[in-house]
Structure I
Amino acid sequence: MPDPSDDGPAPRIEPFGPVPASPRGVVVVLHGGRSRSREPAHRGLAYLRMLPFARVVKTRETAVYLLRYRFRGWNDGARDALRDAEWAVTELGRVHPGVPIALVGHSMGGRAALGAAGGDGVVAVCALAPWVEAAEPVAQLAGRAVVIAHGDRERMTDPAGSYAYAVHAKQVTDRVARFDVLGDGHAMLRRAGDWSSLVRRFVLGELGIEPIDPEIANAMAEPSPTGLRVELRKRDQYKGAAS
């Protein structure tokens, strides 16, 4: 795979916390961006928004990295964020050979995570309020576990688009679930704890560090479209159901 830095600044893989010598799982966190921009990516709001998700999946057994893209934009056919994500998967597969990889992305980062799912070692993809368009490819999701979540007060990306994408994804992998986060929007602030809980339960379960979460497993087991329109429970509801 060509190094994306060949045509501009280099992408960066930035570790979050200590990297275990022999991790059981690798997590790559991908922030959002813009549809078009050749400005260099930086640690702005989109990047900072993903720090809580990096924190909740960081354990003694996980190596967690945040990807900083070369550019802030997707940039049409250049698909710069996707190229950077694919590069990161390849690089981390080299650094941690044989270790399963989970991708977590928001908005443009969700689109990049879904697109990079076919990389060697990737076992799971979590896309939060992903920006996806019609005719987006899904073949790369075969054999992967996929969770998509979208708020019903979304104003930046289209929940109907992520639902249509999930329907298509269900045709190549039966391990797909999609959650509606009622009362929240693109910034994921009103129900921040619920978004974080979903990411942690899914990622650590798929990496084998925690048991597979029953709420997510049940949603995946539902036929389409039932398991793709699941209302995400609040954390107190989840705890009550589990007790």
Structure II
Amino acid sequence: MSEPIVEVHSSTEDLVAAAAARFVAVVTAAQAERGIASVVLTGGGTGIGLLEVVRKAPGGIDWSRLEVFWGDDRFVPAGDAERNDLQARHALLDHVPLDPSRVHAMAASDGEYPDPVEAAAEYSTAVHAHLAEYGAFDLHLLGMGGEGHINSLFPHTDAVREEHELVVAVTDSPKPPPVRITLTLPAIRRTRHVVLVVGGAAKAEAVAAALSGAAAVDIPSAGAIGSETTTWLLDEPAAADLPR
């Protein structure tokens, strides 16, 4: 597992631009080396914003050879504006020539799997199939909440304690909506390059805790580690509590 690298950027705009540049660099390098690249997307303003930047400057990505997954999604109807899937499609995916068979959205509550546990199991099948063929995800993008949560892995919950399953259902999320599907820490660790993109002063305490060795059950982002690189992209307010 890799040691964390920290990059601090002067503004949110610079932070998003750096995250988009990392997206393009990892994807194009993976495609050059293995033919296929895989990314795990995140939601939130920064996570969706970087996709909009990538849309404007794709930097040579072969979209037909990109596998797309999500780190988590809200288990709500497919047309709900809160869906990470829908937001990512509006920002980027609907505007580039992806192979639809390579886009792996998590089930919605009004779809084929109305039970979130069954929906998680179905997504786990897709994740396992990808990892069996390619060994790892190439890039897992992560935002972080003020208490240190990543994907839908919240402090002191069964989901963040999961040590074996790659995908689980969350039925009691402390942040609404309560029902979600999420990749776990074991899934995140099956990634070559993990990139956490975090902005804002409200997250400074959790950033400092994660980078100073907090337990993942307390600060879930502390458990997000890539096999080759783990990069924290921060703006200056998010980095305010780090040692100078």
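Any read-out appearing in this document is the output of simple, stated calculations on the displayed coordinates, not a laboratory observation. Note that the structure is predicted; figures quoted are calculated from it, not measured. Cβ atoms are built from the backbone, for glycine too; each structure is taken alone.
Taking distance in nm of label points 7 Å out along Cα→Cβ at positions 32 and 96 as the criterion, the highest value among I, II goes to I. In terms of relative contact order in percent (Cα under 8 Å, 6 or more apart), the structure with the greatest value among I, II is II.
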